[in-house]
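The structures come next, written out as structure tokens.
Read-outs throughout are calculated quantities, based only on the coordinates presented, and are distinct from any laboratory measurement. Because the structure is a prediction, the values reported are computed rather than measured. Cβ atoms are built from the backbone, for glycine too; each structure is taken alone.
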Structure I
Amino acid sequence: MSAERIDAHHHLWRYTPEDYPWMLDSMESIRRNFLIPELKRAMQEGGIEGVVTVQARQSTAETEWLLDLASRHEFMRAVVGWVPLTDPTVASHLEKYADHPKLKAVRHVLHDEPDDFYMLRKDFNNGIGLLKQFGLRYDILIFERHLPQTIELVDRHPSQVFIIDHIAKPRIKDGLISPWREQMQELARRGNVSCKLSGMVTEANWKNWTEADLKPYIDILLECFGPRRLMFGSDWPVSLVACTYEEWVNVVDHAISGLSTSEQEWVFGNTAKNVYDW
């Protein structure tokens, strides 16, 4: 494996209020287009050589757009797309996209579902159960309160590869560690689960977070997942509401500076390459 630095989680979008209703008034700074030129500038700022591009809207049209971009830009190493997992015809969607060499995973915006137990629905699990045969992983986007049912979901699919986005969004702004710590320790016992060091500044106080606010969470994850199941992700451009791209790279660099060079290379690239398999 190379030691190139990979951002395992970022987004691209052409902004319209209708397509991105989750961008609240407080996110006005990111209510604009973020496309390849902006991404290249951010990567240069952070010293990043490759990226995993993740869906931001629940649309197969967006999946197709991201895959088309990835086919034309070598630095886009993998795509986490969206397919209608609860649709009885989901297999046909998977067949349509799974042959694309850069589609490596799918994701559903679980934490925005009104039903906190949506992930335990039979139709959703039927969809998850099809992913392995198409060589696809599943990115889990949740809040801390969804962790108990996430453990149940993972246990239903012991041979499926799962990736936790944004460290399951703990209540960093309130400085709360438990029960997130204990639930993540339990989840980490499942060897088919990895975790992204991403999305943390947006769970902290956007205006006055400090590295000291974040480090306890990173330390816990290093202890329970280890460097080979943790991967750096920027969550750019969402993260811009709280920090620059370079600032977040530096936060993670500082937080893992006590690791060996090899361990740091796993967090900053090799884990993503291994888990997403390119």
Structure II
Amino acid sequence: MKREFAIIGFIACLGVGLLSGLLIPLDLIPEPARVSLHDQIISRGELIVGTSADYPPFENFTYPFTGAIEGFDVDVSQLIADDLGVTLTMTHMDFGSLISACRAGTVDMIAAAMTYTEERAGSLAASITYITVSQVVIVKDASPLTTINDLGDLGGLTVGCQTGTVMQDELTALGNVTVNAYPSAVVLMTNLINDNIAAAYVDEPVFSSYNRTEDLRIIFSTGSEPLSLWTRYGEPELLYVMNLAIFDAYLDGTMYDLFDTWFG
């Protein structure tokens, strides 16, 4: 009988305990301590940066689709990794997949010659501008097309660009241009060289890189636009390091050395 009373008493106490727990205001329950992305990177000893390694001289495989990834964006990312005291790992994917990968936490940061736009800033946190570039419409030197004054002058033509870029948005918005968007700049430039498209719309440094081995020319150029590095919102510690690395690189001349290395 005593045993039965003991069991009943235990159940009663358990019920009171559970009820008390239910009555505790949720705002009094302590939240788990936040571990910043900055601290996670330092703990793992690795900064994982997403890029699309088909866009020389910003980023490109040392051999077609194999080997290490090199380029201007890689060297800028290395500055940030050095400031964090960690190893840099560049991760290749299609340009159009980079933002979702960063939001999902697959990569810590994006360095992919990505132009700052309000739409992108609605999804990710942007660094300060680390370089400005012009977008250019290019053709083969033998093309009959002449210099144009506006993108609208491309009406009726088939123009190539890279998927997920501001160039694709601008061409599509025209409505009178057939837009062929390709997952990589390599495929885009191959189609231009093989006469599958009349022109290509790219960042000017890409033209400069390919013009070293191909006969190309510019028929239209936009004003300069800012490029940013990107990371997730809510990670001010990492964003601070990114911005400081860019600022210091301009202050001590490192950035200008990188310009000379990759853009001549």
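Numbers at a glance
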| read-out | value |
| --- | --- |
| Top of I, II by distance in nm of label points 7 Å out along Cα→Cβ at positions 177 and 217, largest first | II |
| Structure from which 30, 24, 18 was derived, Cα extents along the principal axes in Å, for residues 105-168 alone, options I, II | I |
| Which of I, II yields -12000 [helix-only ellipticity at 222 nm (-39500 (n - 2.57) for each DSSP H run of 4 or more, over all residues; to 500), calculated] | II |
| Structure responsible for 21, with relative contact order in percent (Cα under 8 Å, 6 or more apart) calculated and labels I, II on offer | I |
| For -0.47, -0.57 (log10 I(q)/I(0) by the Debye sum over Cα atoms at q = 0.10, 0.11 Å⁻¹, calculated) the corresponding structure among I, II | I |
